[in-house]
Structure 1
């Protein structure tokens, strides 16, 4: 595994675990409270412009009550079988590998759909049924494009897990389409996990607003009831201090105004909602 982002310092101590995983002790968090800290990293010179680098944060321990069950619309009508699917993807010797793992304590009682995409186009529709601890591996010849594999949990699996993995620029010359990692959903709908994927870019003035997922096709379609996250970046390039920055935007009528939640930021801020639908 090639490590492209390496932590160099942080505002709180951390423990380096294996496989590029780091543990931070943020103490006890009561419901609705936050704990903020920052991490400085260095980017490897092996990183390719346009490629996506992802960071994932998980909160431990997590009580069962934090997960919301999803109503089932699948032909599988059995009770939850205690299965839990995870997906991992990697490039080795110019070949693409996806491992689908049943990391739960129970055997799968139903078949689970598996979908494979190349550059956003569906090329394979398959299914799996795995015993507890069983792993199935999908392998493909690397062609430098953006590959993605998705697998579905049991319809009554607790929470909102959407297992998937991406592999790009494996065995090719950089034919992968930029930012595809953000065009489809990331597996961070559960409240204890958050994933951010950013494209490797050169130096430029980062004053922009981006909504994730970016959506597929020219019309940037997303799934119904899909969670949207916005990243807003601004920089003072002037010659004096900016004491107050105001960011004002109007929310589309296609969004539920009552579902809006403010997120983390690099600076202290106040968040307000004005009518009609102005944030």
Structure 2
């Protein structure tokens, strides 16, 4: 697909729903959503995005631009034999979801994003809002070649283990077994650099994107946001109407950046309800 091999898991049958994970997860980040959506009558495909887990890890920043990432998802939808799909994304997967209908407007008929924002909205907020700049310190850290990789690998991925345990709202949002799954994926050759290259590649397209932001989407968009997110401030929600004409925002006061793990039952219910609005007969 799009010149690379993408690993994905699949469940259910019916209208196609594509789930796009964020950093530092992989398809496993949707483990609580895949069964619920399949039971609701959907064919669910959750890929490892390029650079992650079992998918190919091409070299160089140019392989991780938003154009490449959205082309991957469009090719995956075509590979699945579908003309169009509902797309759900979290974190980086949400940024890809926001960009996908801009580059491939016929491939997406509705979209849900979890604790995410269009890349241009986040970039603008980092430049003009000191609070968001403080939240996004790690993006600057990621720009230094080799430093982020060394930091994550140190002491057997102690930083990642600590972040996942302390970031989430509930003790069982990430179990010890879950964390070991993520660590195993990060240990794969080339994975860490590829994953961090998502952030580094922004220097290739960011200035042009800021000068020419995309037009607002016309497809229905559902935005779910854990309000205790340490990385993406709730102020970003105020920017979203400029990027979607048909937008519904649901705030989760007690959830964090990991809203689909903190409140899986409510998230699943809202996603099924949203998808049913655009899937007659399901």
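Nothing in this text is a laboratory measurement; each read-out follows from the coordinates by a stated rule. These figures come from a predicted structure and were not determined experimentally. Cβ atoms are built from the backbone, for glycine too; each structure is taken alone.
General remarks:
- Top of 1, 2 by mean projected area of the Cα convex hull in nm², for residues 14-85 alone, largest first: 1
- Given 17.4, 52 for Rg and Dmax of the Cα atoms in Å, calculated: source structure among 1, 2: 2
- Distance in nm of label points 7 Å out along Cα→Cβ at positions 22 and 222 - structure with the largest value, from 1, 2: 1
- Among 1, 2, structure where helix-only ellipticity at 222 nm (-39500 (n - 2.57) for each DSSP H run of 4 or more, over all residues; to 500) as derived comes to 0: 1
- Structure responsible for 21, with relative contact order in percent (Cα under 8 Å, 6 or more apart) calculated and labels 1, 2 on offer: 2
- Mean count of other Cβ atoms within 10 Å over residues 38-45 - structure with the largest value, from 1, 2: 2
- When distance in nm of label points 7 Å out along Cα→Cβ at positions 158 and 182 is computed across structures 1, 2, the figure 3.3 traces back to 1.
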